[in-house]
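Readers should treat all values here as calculations from the given coordinates under stated rules, not as data from a laboratory. The model shown is predicted, which means the values in this text are computed figures rather than measured ones. Cβ atoms are built from the backbone, for glycine too; each structure is taken alone.
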Structure 1
Amino acid sequence: MTQVFDESGVAHPATLVSAAPMTVTQVKSTEVDGYSAVQVGAGERKEKNLSKPVLGHLSAGGGSSFGGKGKPYPRYLREYAPDSALEKGASIDISIFAAGDIVEVAAISKGKGFQGVVKRHGFSGGPRSHGQKNKERAPGSIGGGGRAGGRVIKGMRMAGRMGGDRVTVRNLRILQVDTETNTLVISGAIPGRPGTLVEVHGTK
């Protein structure tokens with residue numbers, strides 16, 4: 001994250017996102033695949049690190065443009081809603097975005113391991129006085145005869161693993177688009193650690 005200044009001199013917190021061009025690897029149709037979608041590939045990966053099914057998939061149709069002196073093999077494959085304007089082998093870059101566009105960003109959030117109820121759910125914990133000992137961050141009662149017939153109800157907020165979930169942040173604004181370095185400057189914070197694969201979707 002960083003901060004950028006707009007034309008009026010106001011500072012905005014922002015996140016820099018490296019958005020290299022993507023390549024359309026497959027256009028799925030209802031007749032052949034049972035549903036419509038566009039599959040795109042992003043990132044770079046060596047041929048020796050690809051499984052044979054993936055290598056065969058990327059080479060399907062004869063005369064693959066990946067590998068060798070062509071485009072590098074993609075590291076990630078994702079599917080999105082179909083677009084009649086896209087064909088196999090087409091390239092998609094950040095020129096489809098412009099400063100001021102409203103987007104949503106989805107990614108896998110940081111994994112935080114096993115956490116207690118104070119950190120995981122925002123519990124306030126017990127009182128810090130009146131003889132309380134080693135119970136400041138305890139969850140408190142989780143059931144008993146007075147609730148749900150003496151059992152622990154489903155969905156009870158308790159300690160457990162936190163983070164590592166797919167999170168979508170909406171209503172973010174694109175502040176700058178740098179086509180030379182393939183960098184997007186997006187307002188605010190986005191989920192994930194540095195280096196996390198993120199998906200930037202335009203909103204209609």
Structure 2
Amino acid sequence: MRATIRPAIAALVLAPALVAWTAYSNLTLQPQSRLWVTGSSTVRSFECKAGTLETSVEAEGAGAVQAVLAGQKAVKTVVVKVPAAKLDCANGTMNGHMMKAIKGAENPVIEFRVASYDVEKGAAGVTGTLSGTLSLGGQQKPITVVAAGRREADGSLRVTGTHELKMTEYGLKPPSLMMGTMKVDNKVTVHFDLLLKE
């Protein structure tokens with residue numbers, strides 16, 4: 001009986017040390033980071049900027065930026081959130097119509113949560129394919145986003161890319177203004193330019 005208790009006690013004593021040994025670090029989003037949506041309408045093109053952008057990027061161990069740029073899968077979790085009310089289309093009327101179109105009052109947060117990814121080292125940095133779930137307008141859909149990463153002079157990791165989506169795929173009706181004379185196209189493009197630092 002004693003022989004079985006001793007290994008169990010030893011395991012309990014060593015568990016905190018093992019957890020501490022597997023260190024995790026967070027990559028912090030820098031203020032220069034941007035996310036914006038572009039589209040067209042029957043009258044003109046438009047751009048809506050995310051006034052607020054939140055990320056949670058957790059990496060395993062120190063030196064995550066260097067590891068990612070070497071083509072290693074050092075990042076463990078990625079979540080990007082945009083408050084719907086903070087999308088600014090540089091026009092108060094358009095803001096209201098867009099908020100209504102994406103059902104922002106009922107679903108105040110647009111979220112992309114990465115489930116898995118592949119990363120490949122190239123001459124100018126890395127390219128990655130991120131697979132995850134986009135939550136928009138009360139619906140969740142699996143999407144795949146292609147991104148590029150490179151090191152900046154200050155040691156931060158710049159991640160850029162675009163993703164096209166159709167609003168109707170999320171049960172959303174594209175906004176229309178001026179009694180229907182201006183109709184927003186169903187297809188919009190999400191652009192991101194994120195700076196992450198350890």
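Computing FRET efficiency 1/(1 + (r/R0)^6) of positions 80 and 160 (r between Cβ atoms, R0 = 30 Å, to 0.05) gives 1.00 for which of 1, 2? Intermediate results must be reported in sequence, preceding the final value.
Working: 1: 0.40; 2: 1.00.
Comparing all candidates, it corresponds to 2.
On volume of the Cα convex hull per residue in Å³, which of the structures labelled 1, 2 is highest? Let's see the in-between values first.
On the way: 1: 235; 2: 157.
Across 1, 2, volume of the Cα convex hull per residue in Å³ peaks for 1.
Relative contact order in percent (Cα under 8 Å, 6 or more apart) computed as 27: which structure among 1, 2? The partial results should precede the final answer.
Working: 1: 27; 2: 23.
So the calculation was done on 1.
Using Rg/Rh (Cα atoms, Kirkwood Rh), for residues 56-151 alone for the comparison, can you identify which of 1, 2 gives the largest number? Present the calculation step by step, with values, prior to reporting the outcome.
Details: 1: 1.31; 2: 1.09.
When Rg/Rh (Cα atoms, Kirkwood Rh), for residues 56-151 alone is calculated for 1, 2, structure 1 comes out on top.
Once distance in nm of label points 7 Å out along Cα→Cβ at positions 32 and 136 is calculated for all of 1, 2, which comes out largest?
On the way: 1: 6.3; 2: 2.8.
When distance in nm of label points 7 Å out along Cα→Cβ at positions 32 and 136 is calculated for 1, 2, structure 1 comes out on top.
From which structure (1, 2) was helix-only ellipticity at 222 nm (-39500 (n - 2.57) for each DSSP H run of 4 or more, over all residues; to 500) calculated, if the value obtained is -5500?
Numbers: 1: -1500; 2: -5500.
It traces back to 2.
Taking 1.8 as the value of distance in nm of label points 7 Å out along Cα→Cβ at positions 96 and 176 derived from one of the structures shown (1, 2), identify that structure.
On the way: 1: 2.4; 2: 1.8.
It was calculated from structure 2.
Of the structures labelled 1, 2, which one yields 0.30 when FRET efficiency 1/(1 + (r/R0)^6) of positions 104 and 128 (r between Cβ atoms, R0 = 25 Å, to 0.05) is computed from its coordinates?
Numbers: 1: 0.05; 2: 0.30.
Attributed to the structure labelled 2.
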